[in-house]
Structure I
C-alpha cells in the first residue's frame with residue numbers, strides 16, 4: 001500500500017502527508033518501489049537539469065518524484081521566498097539523492113524574485129510549486145523563458161489570474177513547450193481505465209456524479225501575527241488560510257475532485273452552478289470557508305455535486321460516485337469498479353505505478369524527444385471550475401461558466417514588497433457578498 005494513503009480514515013494528499021513529515025522522510029517515502037540510491041553520479045550529455053521553485057512540502061515532494069522518475073536527472077537550482085524552507089528542502093533531498101542534488105550556494109535563491117533566478121539559471125525543466133496565488137506569474141516567466149514545466153495545481157486563485165494562465169498556455173503551445181500538471185489523478189492508471197470505461201459507455205449516459213473531499217482542517221493559524229513580522233510574510237507562511245494565496249479548500253485541495261467530476265463529463269465544462277458553504281470553526285484572521293457543497297449543471301441537465309469539508313472530528317471520505325443510465329461506478333483510493341444493478345461489470349486489475357512519479361515520467365519522456373505533452377488547456381479549465389464553485393458559495397448566487405471566466409474579482413496583488421500593507425479581506429457572506 002502507498003504509505004501516503006494510510007495515515008487517517010481519509011488517505012492524506014501529498015501536501016497533507018508532507019506537511020506532517022520532515023523533508024527527509026517525505027522524500028524517502030515519495031516512491032518506495034523505485035528508490036534510487038547512487039553513491040556517485042556523473043552528469044552526461046543526456047542529463048536533464050531541473051530547478052525547483054517553492055521548497056515547501058509539495059515542492060520537496062515534487063522534486064523527489066522527479067528524481068525517482070528519471071535516473072539521469074539532476075537538481076541544479078532551488079528557490080523559495082524563505083531561506084529556512086530552501087535549506088530544509090535541500091537537506092532532505094541530499095540525504096536521499098546524494099550527488100544528484102547538485103545545488104551550490106550560488107544556485108540556492110531566496111526572496112520574492114527567487115523564481116526568476118531559478119528559471120534563468122540554465123535549467124531544462126522547472127518545477128513550479130509555490131503557493132497558488134503566485135503560480136500565474138511564475139508560469140508566465142517560465143513560458144517566456146522557453147522552459148519545460150511541471151506545474152502544480154491549482155493554476156490560479158481568481159478569474160483575472162486564470163485568464164493570465166490561459167494566455168501563458170497559448171504561448172506555451174506556440175513554442176511547443178511540454179507542460180505536465182499536478183492533477184496527479186489524471187496519471188493514475190486505475191483512474192484512467194475507469195474514466196475510459198465511462199467514456200466508452202459502460203454506464204450509459206452519465207446523469208450524476210457525486211465527488212467528496214471530506215477531510216481534516218488545513219494548518220490553522222497559531223494566534224495573531226507577531227508584531228515584528230510583515231503582513232506578507234505572515235500570510236505566505238500561513239498561505240492555506242488566505243483566499244488570494246490558496247483559492248480556498250475547493251480550489252487548492254478539493255480541486256482534484258472537481259477535476260475528476262469534469263473528467264467524467266469528457267472535460268466538457270458545466271454551464272452553471274449553485275453552492276452553499278461557510279465557516280464553522282474560528283481561524284483568527286484567515287478568510288477561507290471550512291465547508292462547501294457545489295452543484296454543477298451541464299447543458300443536458302446532468303448534475304455534478306462536489307462536497308468539500310475541512311473540519312476536525314467529522315466523517316472522512318474521498319471518493320467519486322458516478323451514476324449513469326445503465327449502471328454506476330465508484331472510484332476512491334482502492335481499485336475502481338463499475339456495476340450494473342448488483343452485478344460487478346468491471347473492476348480494475350492492471351498495473352498501479354505511483355501516479356506522483358508516473359506524471360513526471362511522462363514529462364521527461366516528452367522532454368527527451370517523445371510525443372509533445374501539454375496539459376495546459378484542461379488544467380486551466382479545471383481550475384476555473386473550482387473558482388466558479390467558490391464564487392457561487394461565497395456569494396450565494398447562481399454562477400455561469402461565462403461569468404466565472406470573465407469575473408473581474410481580483411484577489412492577487414500585482415506587485416509584491418515585504419513591507420507592503422496587505423489587509424485581510426473579511427470572510428465572505430453568502431447573500432451579502434456580491435458577484436463581481
Structure II
C-alpha cells in the first residue's frame with residue numbers, strides 16, 4: 001500500500017489503522033526511535049499533569065522564544081488543525097513537513113505497530129531534530145510513565161496537577177495517578193510539581209530516584225501583589241551542582257490567560273527555566289515578555305461580548321472546579337447559559353456538581369465519534385444531577401440556540417471537551 005498523499009489522508013489512515021486508539025508502553029516507540037536515531041542533543045522539557053500542562057507549555061514556549069531561542073513545542077490534542085500540535089521556531093509545522101515526517105516514521109517502523117499518538121510523537125521529534133533547535137518542550141499525552149513522550153529523558157520535567165481522569169488507564173485514585181505522572185521525572189534532574197497537595201506516591205517516587213524535586217508552595221513560592229497592585233513575583237529555592245541557591249523573579253506581569261490557577265502554571269514554567277538557567281539563560285525582560293504574551297486557545301477564551309461568549313475545554317472535575325472559580329470571578333450580571341458536549345469516559349456527574357451552582361441552563365448535544373456521549377445519555381446524567389437541560393442534534397445547533405436565547409447581560413459558555421470548543425470555533429459566523 002502506498003503512503004497517504006495528504007495530511008488529512010494520513011490522519012484518517014492513522015485513526016483507522018489500529019483497533020485500540022490508546023496503547024500505553026514504551027518498547028515499540030523506543031524501537032522506532034532507535035531505528036531513526038532520534039536522540040536529540042538539545043535540552044528537553046517534558047510537561048505532564050491532569051490539567052494545566054498545555055498552559056505551562058505555552059508559557060515555556062513564549063518565554064524561550066522571547067529570549068530568541070529556536071523552540072520546538074509538541075502538544076495535544078489540537079482544536080482545528082493537527083498542525084497546532086507541532087511548533088517549529090514559532091510557526092506551526094506545514095502539511096508537507098508533517099507528511100514527510102509521518103512517511104519517514106512509517107518506513108522505519110516496519111511491522112512495529114504504532115498508535116496515532118505514537119506515530120505523531122516520533123514524527124514531531126524527527127522534525128525537531130532536523131530544525132536546528134535550541135530546546136524542545138514536550139507535552140505528555142496521557143499519564144506519563146508509559147506515554148510515548150517519555151521515551152526521551154527530560155532535562156527538566158513538570159507535573160502540573162494530579163486529579164481523577166482517564167481512570168481506565170491510570171487508576172482510580174490520586175495516589176495511583178500520581179505514580180504514573182511522576183514517571184516523567186529523572187534521576188538527578190529538576191522535577192517540578194505544581195500541585196499544592198501532591199499525592200504521596202509522586203513525592204515518594206521523586207525521592208526514590210533522586211530527582212531534584214521542587215514544589216509550588218514549597219521550594220517554589222508565589223507572591224501576589226497587595227490589593228491595588230499589579231503584578232506578582234516568584235521565588236525558587238533550588239539545588240544546582242550540589243549547592244543550594246535562591247533565585248527571585250520580581251515584578252512579573254499580569255497573565256493574559258485568566259484564572260487564579262494560572263499563577264501556579266506560570267510558576268512551574270518560571271521554576272523550570274530557573275533550574276536550566278546555566279544551559280538556557282533567560283533575561284528578566286524575556287521572562288516578563290513571554291509570560292505576558294502567552295496564550296492558549298480554549299482556556300476561558302472570550303470570543304464575544306454582550307452577551308459574553310466564553311470557550312473552555314474543561315472536561316474533568318478538576319478543570320470544572322477551575323472553570324467554576326473563573327465564572328465566580330466575572331462581574332455580577334445575568335444568567336450563565338452553557339453549551340455542553342462530552343466524551344463518554346468522562347465523569348459527567350462530578351463535572352455537573354462542580355458547575356451547576358454557576359450555570360442556570362444547559363444546552364446539550366452529542367459528540368459523533370467513537371468515544372462520544374450522545375445527547376440522550378448526557379441529558380439524563382445532567383438531569384439526574386439537578387441541571388435543567390435542552391437537547392440538540394449538534395454542538396452548532398446548541399450554540400445557535402443559546403445565542404438566540406441569551407440577553408446582553410448573560411454569559412454563554414461552551415465547554416466539556418476539545419471537540420465541543422472546536423465545533424464552536426469552526427462556525428462561521430459564530
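Quick rundown of the values:
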| item | result |
| --- | --- |
| Which entry (I, II) yields the derived value 14 for relative contact order in percent (Cα under 8 Å, 6 or more apart) | II |
| Comparison of I, II - label where distance in nm of label points 7 Å out along Cα→Cβ at positions 98 and 114 is highest | I |
| If distance in nm of label points 7 Å out along Cα→Cβ at positions 194 and 218 is computed and equals 2.5, the structure in I, II | I |
| With mean count of other Cβ atoms within 10 Å over residues 330-337 derived as 14.2, matching label from I, II | II |
| Origin of the value 10, 37, 35, 16, 1, where P(r) over Cα pairs in 10 Å bins from 0, in percent, for residues 50-209 alone was derived from one of I, II | II |
| Which entry (I, II) yields the derived value 2.6 for distance in nm of label points 7 Å out along Cα→Cβ at positions 58 and 162 | II |
| Distance in nm of label points 7 Å out along Cα→Cβ at positions 90 and 258 - structure with the largest value, from I, II | I |
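Coordinate-derived values only; no laboratory data. Computed from a predicted model, the values in this text were never measured in an experiment. Cβ atoms are built from the backbone, for glycine too; each structure is taken alone.
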